[in-house]
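Structures are listed in the sections that come next.
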Structure I
Amino acid sequence: MRLARPVRWLLKAPVAFYSADLGWLFGHRFLLLAHRGRRSGRVYRTMLEVVAWDEAASEAVVMSGLGRRSQWYRNVLAADPVEVRIARLRFAPRVRVLDRGEAADVLAGYEARNRIVAPVVRAVLSRLAGFRYSGTAADRRRLVETLPLLAFRPRD
């Protein structure tokens, strides 16, 4: 699925904030992922919404909204990401793919924390996943098969 130009611009605009060391304005809600192209070797920067943040482990969980075809997703599975910037943190990340059960639990927590905008979130997820997502446990398991979740934490 190709995103409309205004949506792509909106998703890329916050990169300027991180470039100016103002990423802390987003708190732990978004992160900037720097990853290397599989073929080109070029470094790309992608803004991602954080679905869950574990303060103790400094681990951020994100969803691949375009599924397994997403270029950033394919790049980080092919080679370690270059850097994650979130709030005031910068680190070289280790990446892991959440299994279906953990991913469904993380998504349930995200939905619980964002109840006010739940109808909008469900509409967006329905469009991204290609089926009517209602927020049930069964739909959640189906959704995370289509739109996988990844966790980034510092390499130690």
Structure II
Amino acid sequence: MAAEIVPISQDHIEGFHRALDFVARERLYLAFLEAPSLESTRAYVLNNIERGYPHRVAVSDGEVVGWCDIVPKPRPIYAHAGVLGIALLPLFRRQGLGDRLMRQTLDDARAFGLQRVELTVRENNKNAMALYKTIGFEIEGLLRDAARVDGVYENVFLLAVLFH
């Protein structure tokens, strides 16, 4: 299915919120089990836009079907690093869209001045792990029993890519 990748705008907020909520409720990939409120999501997106943070959405037939964002870390000694989040709706997975979306957002992160981008991924998310490694992310650590969903613990990998 065809999708266009564009910087997020105010017009995408509700669609982003719907997509975030859908993927969160899958309970498999995100740190959320449901999306934050629409108001919180709106504030998050508007802050990203205002600060120029890398945040792109994949849009198909006018609907947000995925996103990738990279938010710089707030502490001064870590300000050269950002944390990446990415997800696609199920119909748009395994078609190369995640690769395109992530690469464009990483290009934005370089242009923004970040030198390091990191992410966490649950151990059982093999498809995401393969994508991240293809793009150049390397495993930096294993967080044992770091995630717990419905009483089940799961290990989480920390990965990063460096630009310098």
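Every read-out reported here was derived from the displayed coordinates using simple, explicitly stated rules and does not represent laboratory data. From a predicted model like this one, the values you see are computed outputs, not experimental measurements. Cβ atoms are built from the backbone, for glycine too; each structure is taken alone.
Here are some notes:
- Mean count of other Cβ atoms within 10 Å over residues 76-83 - structure with the largest value, from I, II: I
- Each of I, II could give relative contact order in percent (Cα under 8 Å, 6 or more apart), but the derived value 19 comes from II.
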